[in-house]
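Before anything else, here is the set of structures, which you'll find just below.
Nothing in this text is a laboratory measurement; each read-out follows from the coordinates by a stated rule. In this text the structure is predicted, and so the values were computed from the model without any measurement. Cβ atoms are built from the backbone, for glycine too; each structure is taken alone.
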Structure P
Amino acid sequence: MEYVIFDLEWNSGYCKRTKGFINEIIELGAVKLDEQMNIIGQFSIFIRPEITKRLNHTVRELTQLTNEDLVHGSTFGYAVSKFKKFTTGCVIMSWSTSDLNALESNCEYYYKSKKIPFLERYADVQAYCQEVLNRPDKNQIALQSAAELLDISTDDIPLHRAVGDSILTARIMKRLYDAQRFEKYIQKADDEFYDRLNFHSTFIVNIDNPLIDKTEMFFDCDECTARCDAAEEWKVRNKAFYNEFLCPSCGKKFKGRIQFKLTYDGVTIIKRIVPEKNDEQENSE
């Protein structure tokens, strides 16, 4: 089995036809990997913008691309066709699904369909790394942050460019890859896959919402493990419920923070005891 890690650069702008903003893809880069995550091929192509004719300042600063670089770029359709040939039979991977969302919007604009022509099997490298690095409940880790955490050099890579970011993702995968562990992250790009991709997770902040299981609104004392019930009415701040707790066994007082996140698969409950040193910070949020 072979794999392809791809990355996109895009230019955000307003589209008169759709009457909304779109992230128009201007560069597609990728690397092909063997079963040991060794790089065995490379793909790179510029795409001439049709919706937004000029690069915005932020994109120019980040990528060092110029309008002149894109003048002789290919059409979106040609780039997708060439990339489809490059990826035939491969598992497609990227760092997070944000590039898939950009591809969807571009495919919808050009093809009147959100289905991505070259996508048959897909894996989210960021989600895999979050698990391997034991960071499932933390904010999504950025590509460069993961590289720094793993002490992977980026000195020879042009960052914020499609091929460069693909190479860096490949180096991270090479370091963390375990075939058996990674297998569950490979998904078939069927209708359910697209339903999941386009489902927008939300935090439930209405305590009377029937999706909130109030029997879960407790904490176990981190000193003696005794069950602790809330001392007062719950308060809502920053998409989370907060309350004071008093342990009936050891007398410890602490603050607890609970979030109810509605995902495609249901409601996920995230609990955290707020350290005393963060009280002032929590109150200011």
Structure Q
Amino acid sequence: MNYENMTEAERDVLNLEWLPLLTIENIEGYFEGAKARSAEARERLDCRLNVEYGDTPRQILDVFPAAAPGAPVFFFIHGGYWRAFEKDQFSEAVEPVIAAGGAAVTPEYELCPNVTIPNIVDQVRRSLVWTFNNIGEHNGDPHRIHVCGHSAGGQLTGMMMATDWRTDYGLPADLVTGAIPISGVFDIEPHRHTDLQEVLGLTAETAAANSPQHLPLHFEGPVICAVGGGESESFKRQSKDFTQKCRVQGLEAEYLEMGSDNHLDVTNRLAEPDHPLTRAILAQMELA
């Protein structure tokens, strides 16, 4: 698509493709339900809340220790189009992993327009470095970190796969053991032309530099690219394209399309221990 010369009608279509708030009914009910269920999950789970990994208010994370040492780690990055949400809405997503014997970390990050997407990528990298350095104190194995993220969190998952951990941080090249981007935005160029641009302030250069679809991946582990069957064709296409990119690079990559799920249904599935997506994640983590 020639984004620069779009008509108003074409821009409206682009917004419908990329902005779930325009198409999902009772969207506030999804948010409120997830927040309530996640509060209940934290009551049930052993957790260390609001641990600082950086020097700004939202550079915090929650840690959910494993019951026994040497457990694989589920590192879940929330979405919200880089402008909304917080980790507390997604605590329920870690419960099946903890029940199966894993550990988990859920980072938070500053939001646009107070920061830029490159700033957010840097903050998530910092939270992952913190996890590598500290998760052993919470029975997690720093050499078995599986990164998962939804929507913008899917883009951030891809950016963790595209990070050269050895060169840039002096850490193991295989810092990320496995990846599970869900409903990811792997090419963020379209958002220079949606209504989100007013908040995101993307340039052509920052969009290209933060689109994992177009970056080399410094990653060798297994990948699960999941998306709801009821999501827009744009979301499904980008997940398919990223799956293919991973396969071309020689990675074991699975494309998982989930029934008629919309963009928010898919995150609810993570709390269901018997759902195919959850089972696939546990299998990747060698917990099932």
Structure R
Amino acid sequence: MTRIPVSIYLKLVGTAFLWGGTFIAGRALSQTVSPLISATSRFFIASILLLLWLYIKNGSFPRLTPGQWLLTFFAGLTGIFLYNLFFFAALAEIPAGRTALLVSLNPIFTALFLFLFFKERLTGMQWFGIALAFFGVTIVISRGDVMNMLINLSNAIGKGELLMLGAVLSWSVYTILGRFTLNKLSPLVATTYATCIGFVLLLVVTLYQYSNMPTQVFSELLSWKNAAAILYLGILGTVLGFVWYYQGVAVIGASRAAIFTNLVPVFGVLLGFLFLNEAILWSMIIGGLITIIGVTITNYK
């Protein structure tokens, strides 16, 4: 039996830590920078670094078939363009820790979409996990007052929660598209091209939105805090996190590596407390724990 290096597990934990940190950087950025400029700046850096990495590794840029380009386009549209617009817009409305807990629903919605549209069977235990995860998120959203939330649903779920739901739905579609894209493309190629397509879409909308006030784009990014947040999101939160995660997938497999993503909301809550002085409510702890258990049960093989 091959012994798995400890460094692989450390990198997977490090990936969860870096991804948890994206909520903190995004929250800090959202206070002074628009969601559109934040997302465009992040993926400008990520696109350059991923293209360099792809070229260094392969010696060229692989050619795609028309079908692969179509899948990659929709992957960039959902997983990069739409997800990040919703992500940054949500962080402008609600705390980073709360946002990180809501994003833990990604695998739950993915499983439900596969069941509804691709007829993938879910076991009784998986349905139990899905129900448990939704119950946990309900505790988080309602701040522990589940009954009052059900009675006053329209008041309990705010703009930030709805925006984050849009991000979760976008990422779930991106994940499902990835299952088809990765049949013929490596994770690096698929992610690089999807990232570049997403960046181009973001850039086109940014140029249109700010065509009459181009200096505003740069003025919003001039402070060192905003620049540091952008660099963190582009380099550490996107590229390095991707490298470490897929190194883990290559060694221990996708299913076992995916378990480590349950640490992302944990780190998001803790880092929000440490760096943004966000309160950690008992409802966040209990609801987050129930959600993570539900997600683990749903994905357990």
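As an exercise: Cα extents along the principal axes in Å, calculated from one structure in P, Q, R, equals 58, 43, 37. Which structure is it?
Values: P: 71, 46, 37; Q: 58, 43, 37; R: 54, 54, 39.
The value was obtained from structure Q.
Taking distance in nm of label points 7 Å out along Cα→Cβ at positions 8 and 176 from the coordinates of each of P, Q, R, which one would give 4.1?
Details: P: 2.2; Q: 4.1; R: 3.1.
Comparing all candidates, it corresponds to Q.
Tell me which of P, Q, R gives -11000 when you compute helix-only ellipticity at 222 nm (-39500 (n - 2.57) for each DSSP H run of 4 or more, over all residues; to 500).
Q
Could you figure out which one of P, Q, R the value 29, 16, 13 for Cα extents along the principal axes in Å, for residues 120-159 alone was computed from?
On the way: P: 29, 29, 14; Q: 29, 16, 13; R: 35, 18, 15.
Only structure Q yields this read-out.
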